[in-house]
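Below are structures written as structure tokens.
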Structure I
Amino acid sequence: MPTIQPGTPAPDFELPDADGKPVRLSEYRGKNAVVVYFYPKDDTGVCTKEACTFRDDFAKFRNAGAVILGISDDSQESHSAFSSKYRLPFPLLSDKGGRVRKLYGVTRKFGVLPGRVTFVIDREGIVRHVCSALFESDQHVREALEALGQ
């Protein structure tokens with residue numbers, strides 16, 4: 001289980017999106033809830049299913065006033081290709097070296113595979129829900145929507 005738990009402030013971070021533009025979590029404070037989901041790798045089976053499920057339910061997240069940020073240690077180029085291929089309407093952030101992943105306590109499974117964990121953060125920057133399930137990508141989207149009251 002990640003070290004960041006519900007009721008704790010979400011650590012701030014800044015990472016580049018697929019275009020190299022810096023995205024900072026604190027930019028959303030006071031404006032939007034944020035769903036931050038860490039995933040292992042672009043364009044792989046479960047990760048693609050998860051990203052496409054977030055995409056397909058994007059309007060529900062927007063109606064709840066939430067933004068979605070996907071994070072993996074893939075390159076900006078990889079994120080750009082993955083995002084274009086599946087028409088993802090939310091940013092994918094490049095966490096080369098896994099600094100933010102470590103900051104959130106998202107560990108590697110079996111010692112090699114980066115974990116799959118979703119954090120729902122309220123408008124005040126407090127973590128309200130954490131979902132950790134490596135292979136049940138639909139569960140992440142469903143639980144995030146429930147945590148946002150959808």
Structure II
Amino acid sequence: MRKVTLCFLVDKDNVCLAMKKRGFGKGKWNGAGGKVDENETIETAAIRELEEEIGVKVAPSDLNEVGDLAFAFENKPEWSQHMYIFLIEKWQGEPTETEEMRPKWFSKDNLPFDKMWVDDPLWLPRVLDGEKISGAFTFSSDGSKIRKHIVNKQTKTP
């Protein structure tokens with residue numbers, strides 16, 4: 001299962017989402033992120049993807065990992081991925097449109113869930129409220145329906 005990152009810039013009660021303009025997830029609002037390249041850490045990938053997709057720079061110490069989710073797609077194993085989720089409250093630069101994404105700020109209380117992945121309402125509000133999560137989703141082949149899922153609050157181990 002390939003590793004991917006998903007990052008959300010957060011400013012008080014607002015979150016930056018970006019409209020995916022091409023490729024996997026085209027036409028959906030989401031955070032910035034993408035594949036972890038070979039010989040790259042999850043954190044390095046998150047930082048690289050933020051700069052490539054929305055033009056902001058983030059220091060490693062400003063990445064706040066808030067969860068991880070595994071995604072499987074019926075009859076599409078090549079789409080399966082393990083996603084690491086980050087919230088970022090400090091960055092350099094302004095989110096800027098690129099060839100791949102068009103960023104826009106939304107109130108945390110008014111997210112465009114009807115134009116996002118079908119799983120997002122089940123976990124995104126939780127992480128935006130400060131909860132750390134782990135979970136797994138199985139989708140239909142086209143990703144439009146959730147076949148089964150589990151999302152748990154992460155608990156600290158002694």
Next item on the list: For helix-only ellipticity at 222 nm (-39500 (n - 2.57) for each DSSP H run of 4 or more, over all residues; to 500), the calculated result is -8500, so let me know which of I, II that is.
Entry: I
Checklist line | Top of I, II by mean count of other Cβ atoms within 10 Å over residues 37-44, largest first | finding: I
Check: Of the structures labelled I, II, which one yields 26 when relative contact order in percent (Cα under 8 Å, 6 or more apart) is computed from its coordinates?
Finding: II
Margin query: When distance in nm of label points 7 Å out along Cα→Cβ at positions 13 and 45 is compared over structures I, II, which one is greatest?
Written below: II
Next item on the list: Have a look at I, II and say which one yields 13 for percent of Cα pairs over 28 Å apart, as calculated.
Entry: II
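A short reminder: the numbers here are calculations on the coordinates, not readings from a lab. The shown structure was predicted, so the numbers you read here are calculated from the model rather than taken from an experiment. Cβ atoms are built from the backbone, for glycine too; each structure is taken alone.
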